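Heads up, there are several structures right after this.
What follows is calculated from the coordinates using simple rules that are stated; it is not laboratory data. Worth saying up front: this structure is predicted, and the values here are computed from it rather than measured. Cβ atoms are built from the backbone, for glycine too; each structure is taken alone.
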Structure I
């Protein structure tokens, strides 16, 4: 392994960590789940820093990193729902948005070929809101209760921004596809 492949190795480790994290959440072991999720989050920051700082970016990392991030977020939401700590509607909003985006990307690929997916400001805000919500919920369940009163308002805000982000993707890429197919604006 070369130094250049360290960010990808960290990303792969984050992918692997998702299974034990899911098991911990589903089994109600919230303290170790909190710490494992914290380490996974730190690893995301570390691999990104290394890739940018030393120019160790790669095509593989560009694909694996967002997959690892999405997998961890969805594992946390599913595990928290399974444990009875997250309402079904919230899980449906988060998973539903990702399924709609994936289906849209597949349809785009089938109709128009490949494309560059560029995260939008609202999608970045959605990811941040989802991560903060997960962190607050896990901290509460791990008996680190400093900001638990913010969970419910943050859950509502996260749901709103998640729905808005999904709608933004549908409209943005729908218009782009329409233009590519010769439609009018």
Structure II
């Protein structure tokens, strides 16, 4: 079986009321999924890597350097020994040591949880697949926000989440839930 690592992306307060500016309707349920995934990884000694976002834009309104919104949600907090990499673009591999860290540990599969499905989760999943990693996305440990289509229609967050997971499923990634994590035990 391929050795796996759990990669938790942007589980930060920016996505949660009252601190955040990009509050995700399904965020509270998804962060509980992240907590379940973290518990599984820690119990099975599966490597965990946290990736957090920080803006480099002057005067940034979200993910602003030094803001309380950059803090990781308490239910997804890193533990000692779990690396935390800071990214400045949607892809978790861009400008971080993520690939080198995974390769050094002989990881062949990344299990992705975090935010947002349509942005950083999607980009990271595609990057991982392009780099030759097997990819799993945990549907119940990720969430999206509503977006506005080019014609002005609002696409609800649940539809955005499901559409992005659907577009990745099968070709670039497998989509599972935290209940399925037992199948990745490398024991």
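Can you say which of I, II returns 2.2 when distance in nm of label points 7 Å out along Cα→Cβ at positions 72 and 88 is computed? It was calculated from structure II. Taking mean count of other Cβ atoms within 10 Å over residues 8-15 as the measure, the highest value among I, II is held by II.
Match the computed value 47, 34, 27 of Cα extents along the principal axes in Å to one of the structures I, II, and report its label. Only structure II yields this read-out. Among candidates I, II, the computation of distance in nm of label points 7 Å out along Cα→Cβ at positions 32 and 160 that gave 3.9 used structure I. Between structures I, II, the calculation of distance in nm of label points 7 Å out along Cα→Cβ at positions 96 and 128 yields its largest number for I. The greatest value of mean count of other Cβ atoms within 10 Å over residues 120-127 among structures I, II is that of II. From I, II, which structure was helix-only ellipticity at 222 nm (-39500 (n - 2.57) for each DSSP H run of 4 or more, over all residues; to 500) = -7500 calculated on? The structure behind it is II.
Each of structures I, II was scored by distance in nm of label points 7 Å out along Cα→Cβ at positions 48 and 64; the highest score is held by II. To test your reading of the models, identify which of I, II gives 28, 10, 5 for semi-axes √(5λ) of the Cα gyration tensor in Å, for residues 40-79 alone when calculated. Only one of I, II returns 28, 10, 5 for semi-axes √(5λ) of the Cα gyration tensor in Å, for residues 40-79 alone, namely II.
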